Structure 1
């Protein structure tokens, strides 16, 4: 399969998906948080001659102030990861991300414990199916 990011983006848009941004080797799928605010936790990557769909699921330390990082990652793995694995996704990274105050970078507002899942797919149609599934999953694990 010979595909570039522009062709991939066009295919995703034709399938009714909204694109947040595209780069040379990946397309970030948009999610409307509110009418004018978008986020992007789902991506399609061009990897060699194939495609890969990735998404991020997370907890927020502020939701569980009494719980350590290991348990927060375990919550994501249990509440999102089990379903993701059943759909062919595998965990590729887990990291804690400081969420900084946009006005004062020295101030940390929260810490997100993020787990990234990935699935290689055979073609654009399979990527679209995997993206739609990833968009349907509640990737923010709340109390």
Structure 2
């Protein structure tokens, strides 16, 4: 199992950061480099507890699909999206939002495992972990820029 933990400070409120993090249309903009589109489930607007979205995007030169469900939701401080269908053995992304004066401390904890035994582990250590880390960092930077306008 691989764990990625990222921290982002944003000059905003927890409510605004929480809402924008759940916005399907905003996610499409942050993932333009992978040509991501929401193709099933909630495909536009704000995704809510127990709802699903299926994403189709190009990663490592191949179009892949990934269906996530919001499995925990405590507005405006915490939500979890978990893969229910896709190319991982398991994938869980926890989103934490904590207000500290006029700044939100946003923490992402991504926990996943790859299939294909030793080959999956090798792919993860050589490429996948960095790819996912960069993908989420880019998303968080775009979120920060949009909220600090």
Structure 3
């Protein structure tokens, strides 16, 4: 566990600035673990979301991983080119597309989930258990904060 007495927040404690710095640092940590899988962080998020619920609408999947649906197509194109996903028309709405895992995408499930556990364990190790529960609560609140 790290010693928080030696750590300080930057930019006069600005929440957004410090959260952004923390996210960039964690992005590098995730990248180190995910890169050997041949995936980008966003591709890894997409696969994890599809492991939870295969066959999501592209727009739902974009929301699930925190991306704008309007900029999501190139990301899906890359995963499709890697033969990890396939797009299928929605039977009940011809305008909509559903995203499904391919056999290759499904074959990466164990590696993807193990890498998630590895990164989560690294994060948990750097924070006390009491602080971690509070941290999870803050994350949940931030994810559902109104964007008014």
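Bear in mind that the values in this text are calculations on the coordinates, not laboratory data. What you see is a predicted model, and the numbers here were worked out from it, not measured in a lab. Cβ atoms are built from the backbone, for glycine too; each structure is taken alone.
At a glance:
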quantity: Top of 1, 2, 3 by mean count of other Cβ atoms within 10 Å over residues 19-26, largest first; calculated: 2
quantity: Of the structures 1, 2, 3, the one that 4.2 was derived from, the read-out being distance in nm of label points 7 Å out along Cα→Cβ at positions 59 and 131; calculated: 3
